[in-house]
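Okay, got some structures for you below.
Each value in this text was obtained by applying a stated rule to the coordinates, not by laboratory testing. All values derive from a computational prediction rather than experimental measurement. Cβ atoms are built from the backbone, for glycine too; each structure is taken alone.
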Structure I
Amino acid sequence: MTKKKNIFVIIGSANSHSANEKLADHIAKLTIDFFNLTVFKGLKTLPHFDPDLSTENIPKEVIEFRQHIENADGILICTPEYIFSIPSGLKNAMEWCVSTTVFTDKTIGLITASASGQLAHEELQLIMKTVMAKFTEKTTLLIQGIKGKIDQNGQITDENTIDNLKQFIIAFKELIRQ
């Protein structure tokens, strides 16, 4: 039996019980046999980025966040789009990591689930390329119109989305094994 891989999941939404959180819960159920997911919902707990504290006198919350990333076998980011961009809390978290190597060659899966999401999805990929994370086109997934594809209980109601999510998970598993 293969050892389960530890995946650190970052929810980009500032909204409690967001569609992206429900999506992460659904992924946890689908991957229970091969992933241990640790879901981080605490973007609000990270202080506003301060470059003067990025390498010295680093806030405790930032150190812990970076350690989760560093210790994970892979990272999964599930985020909405806010005003044609990634949410400010997620951008803030990425800024705390840009002066480090925590994302360098780290296997990552990127899901943008929003009304449109196209621009945030492109921006997130650009940021992850900048920090040298490892991902492929198949380990990125844009789910447009998410509110019409997932119910209150977190069940995905759209067959195409279910299929796309399964293909995403297969590609993410393969990339982690490499």
Structure II
Amino acid sequence: MSEHRTILPEMTGAYELELEGEAATQRLGRALAGILRAGDLVALWGDLGMGKSTLARALIQARLRLGGRPPEDVPSPTFILVQTYEAGDISLAHFDLYRIADPAEIYELGLEEALEEGAALIEWPGRLEELLPQERLDILLEPGRKGRRAFLKGTGDWAARLAAVKDEM
């Protein structure tokens, strides 16, 4: 695997949340599930152990419930790179790009198709470098005073939709 640059999104003006423990991270995932739509890309940023997979699992499980599906195990796609779920009205693709060697591999993994057919969650989005789509919700997780801090910033109509998330947190 080649070396990758760490590219973080510009988070000036982001909505900030203190997440006290895993339960708060899961609550954020459930809140996001309710506002997720076809064509949405959620980019999960943060170091190892910051809760990206916890957030993704909670979002996917909540979206499955919203789609009338029974609960199911949501493994991390670390080794298979992408896992897709049929969540009612949308398909939801969960990408873990930690192991990709070349940003162009995203085309083989089907990101474009995933966004045409539904929504996508991407862990380690910086691995895509300049291929990362501009239209997205960025969530940066980092250490906080009482656990973790989450910074949320999106393009397009994400700002309006995030108001619903603020109300649930």
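A value of 34 for relative contact order in percent (Cα under 8 Å, 6 or more apart), calculated from one of I, II, originates in structure II.
For the structures shown (I, II), mean projected area of the Cα convex hull in nm² is largest in I. With distance in nm of label points 7 Å out along Cα→Cβ at positions 32 and 56 computed per structure, which member of I, II shows the largest figure? Once distance in nm of label points 7 Å out along Cα→Cβ at positions 32 and 56 is tallied for I, II, the winner is I.
Comparing mean count of other Cβ atoms within 10 Å over residues 64-71 across structures I, II, the highest figure is found for I. Of the structures labelled I, II, one was used to calculate helix-only ellipticity at 222 nm (-39500 (n - 2.57) for each DSSP H run of 4 or more, over all residues; to 500), giving -12000. Name it. That value comes from structure I.
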